Structure P
Amino acid sequence: MAVISVRDLTKVYGKSRGIDKVNLEVNEGEIYGFIGPNGAGKSTTIKLLLNLIYPTDGSASVFGLDIVKDSKKIKTRTGYVPSDVRYYSNMTALELLKATLAFHNKSNTAGIDELCETFEIEKNKKFSNLSQGNKKKVAIGVALVNEPELIILDEPTNGLDPLMQNRLFETLKERNKKGTTIFVSSHNLNEVQEHCTKAAFIKDGKIIEIEELTKAFKHSKFVTLSADEIPIAIFQKIGEKIIRNENDTISFSYSGDLNELIKIIYNLKIKELTIENTSLESKFLSYYDGGEK
């Protein structure tokens, strides 16, 4: 069952590009990563899903509900961690957490205590007096306290120290085991690869690749080859996907026998060759640094 379904979703800001015909499907129980550099369209997509801004064209649904017409119903079942955290400055963290529960007609005070202990939230400090990292921890608490079916996180680890980053993903995995669906945008490619089951790459407002983060992916190789003459047809046949093909350089994923690969490249006039374990980082660099347009 698709918890998030996006069809040709488009947002234009005057003459500026937001996102262009984005298509996504996040299934129930997935931990789904959303990858892209600043300005690629990650936050725009998330804000559209939450009806914080309105689409120019296309459509999307969450829990089968229209993101515009049924926004109120969607919000009752969704937790959200924004990239830029802004709450009422004179409220304490405890007051914000209690207000969130009241909004959802719940009174899970034990849940508040647990979250404050896990993320070391300073309950009685006013929000305006908190550091950026502590504000982010409050936002995480607010997103999780009502035990939502879907948690959407936009760059959630920005401002968090490594200990809190680990605790966040441990908590998300615990929620996921109970059936919660997670949709997380991140610049940290290692955490996406380690914790997510699937990841989408967005570039210039368009989805350019969706990757299943299976064991096969993690055990495959990423090959980058520079040579005077490259037999493209052969590499297209043996590679799962050509990531980059420009001038005298080619990059592709490979999960076959390395001995067979060496036989193919043996007679080439090689300028440079790297063979490494496939990672989201290697794909990211190829996509965004001279890769696919």
Structure Q
Amino acid sequence: MSSKVRIGTYSIGDDEPCFIIAEIGINHNGSLELAKRLIDGAVLAGCTAVKFQKRTPELSTPKAQQHLERDTPWGRISYLEYRQRIEFGVAEYGEIDRYCRERNLLWAASCWDEPSVDFIAKFDPPFYKIASACLTDDDLLRHVRRQGRPVILSTGMSTAEQIDHAVGVLGVEELILMHCTSTYPAKIEELNLACIRTLRERYGVPVGYSGHEVGLATTLAAVVLGACVVERHITLDRAMWGSDQAASVETHGMARLVRDIQAAKAAEGDGLKRLYESERPLIARLRRVIEG
């Protein structure tokens, strides 16, 4: 039995409804209008929250990559300029905040550097998300923890020893770990969903699943194995331009995933074997020997 964490009005942990995050990330391609359409899709699908990614490009983009050129919707530009073009500022996030509140939808962001943490703090986020790529950044972990909010930490591309260290830095209070394989898209045989149980037993905190695979069945399996939070990237079209689109779920697929997760949780039960009243009429009809 793991501890429980409260995010807004939601309780997260064993015997609680699954907290479902539609990861918009950078799938908006720098367009506020596209971001709103993705929020609408998450609402229609029945997700609990949406999540963005916030970076200070000059800090979070490795120096060796900043001047590398790449083809983008804005032409062939440097990687740093691309990162700058897809970042939202105060005005855009202010509108995102208003739009989500209007739709009674929680929103938060993965912050990749300390100034981004301070930026998102202006909007009073219900939780902070730490991306797998940032798991070894002790200064960032401490800065996030000082905000006094629940923390969701993804554990992709990390060893058990690195996760031990990160949990030691963050502490286990109001902490949720996310099992994750950080390839886009991830291979089915590398998902290692049994790690959900391993993380729960090792740290005693709620554990979720951040999936980057193609398809929905394995994410549903993660819930059956105990994931109390699910995060999947959402897109309007997997063929759209962008590095995360192919590993994302289109809005109709997200709606199907939410429906199936809710059905799986309803079917889970409490593990105590019992005879249901609905079964009793069948006893006389189908059992040859009836014990009195």
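For structures P, Q, which has the highest computed value of mean count of other Cβ atoms within 10 Å over residues 27-34? Greatest value across P, Q: structure P. For the read-out mean count of other Cβ atoms within 10 Å over residues 187-194, a value of 12.6 was computed from one structure; give its label from P, Q. Checking each candidate, the match is Q. Here FRET efficiency 1/(1 + (r/R0)^6) of positions 35 and 203 (r between Cβ atoms, R0 = 25 Å, to 0.05) was calculated and came to 1.00; which of the structures P, Q was it taken from? Considering all the candidates, the number was obtained from P. When Kirkwood radius over Cα pairs in Å is calculated for each of the structures P, Q, the largest result comes from P. Taking mean count of other Cβ atoms within 10 Å over residues 19-26 as the criterion, the largest value within structures P, Q is that of Q.
Taking distance in nm of label points 7 Å out along Cα→Cβ at positions 99 and 283 as the criterion, the highest value among P, Q goes to Q.
For which of P, Q does mean count of other Cβ atoms within 10 Å over residues 227-234, calculated from the coordinates, equal 12.0? Structure P accounts for this read-out.
Comparing FRET efficiency 1/(1 + (r/R0)^6) of positions 123 and 235 (r between Cβ atoms, R0 = 41 Å, to 0.05) across structures P, Q, the highest figure is found for Q.
Bear in mind that the values in this text are calculations on the coordinates, not laboratory data. All values derive from a computational prediction rather than experimental measurement. Cβ atoms are built from the backbone, for glycine too; each structure is taken alone.
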